[in-house]
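Structures for review follow.
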Structure I
């Protein structure tokens, strides 16, 4: 998915800390043995992407099985599972309508 590998260190025999940041994001994902008590394959992770269609195509180009695009009121989604079986949801946020001048002054 084009994540930047910010940090990857085996802290000790029981902990490997891997920090990944999606392109253009200020938020990171941390993975690795010892970072959670969850069993591999049981995590559900959601990441916001600029374009669900482009993210899906990137996954398909990398031979990753991805769902069809699912449009919902709160965004457009693509789903896939990583090799450990963890489930990922990639969300393209819906367009936010511009605020009308009367709405912005009403909240002041």
Structure II
């Protein structure tokens, strides 16, 4: 029996195909990782927006503006609009927060007024 008669090891073609498959899988995993990082960043931004909106709404409840008020807080642009509520003696405060040009959050609250 000669040493070349048995099939031992892999052919060059098999190795190249395996490397190509691994390369495609690596590209797909990298794309998934990038998407996951983007989603985590957005979740953190939304979480901070909720905390900021809560703090702003508490301030607005104590001293509501007459009609409209806007500003910047913690990197978010915000606008509060006060109008008559659905019931007599109630006021509706609509607080909207933006991150850059994206509207992230809108909070509506009713207060006596």
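Worth pointing out:
- FRET efficiency 1/(1 + (r/R0)^6) of positions 27 and 67 (r between Cβ atoms, R0 = 35 Å, to 0.05) - highest-scoring structure of I, II: I
- Answer label among I, II for the case where helix-only ellipticity at 222 nm (-39500 (n - 2.57) for each DSSP H run of 4 or more, over all residues; to 500), calculated from the coordinates, equals -4000: I
- Which entry (I, II) yields the derived value 16.1 for Kirkwood radius over Cα pairs in Å: I
- Which entry (I, II) yields the derived value 2.5 for distance in nm of label points 7 Å out along Cα→Cβ at positions 35 and 75: II
- When relative contact order in percent (Cα under 8 Å, 6 or more apart) is computed for each of I, II, the one that comes out at 16 is II.
- With distance in nm of label points 7 Å out along Cα→Cβ at positions 11 and 99 derived as 4.0, matching label from I, II: I
- For 0.00 (FRET efficiency 1/(1 + (r/R0)^6) of positions 19 and 83 (r between Cβ atoms, R0 = 35 Å, to 0.05), calculated) the corresponding structure among I, II: II
Bear in mind that the values in this text are calculations on the coordinates, not laboratory data. All values reported here derive from a predicted model rather than from experimental measurement. Cβ atoms are built from the backbone, for glycine too; each structure is taken alone.
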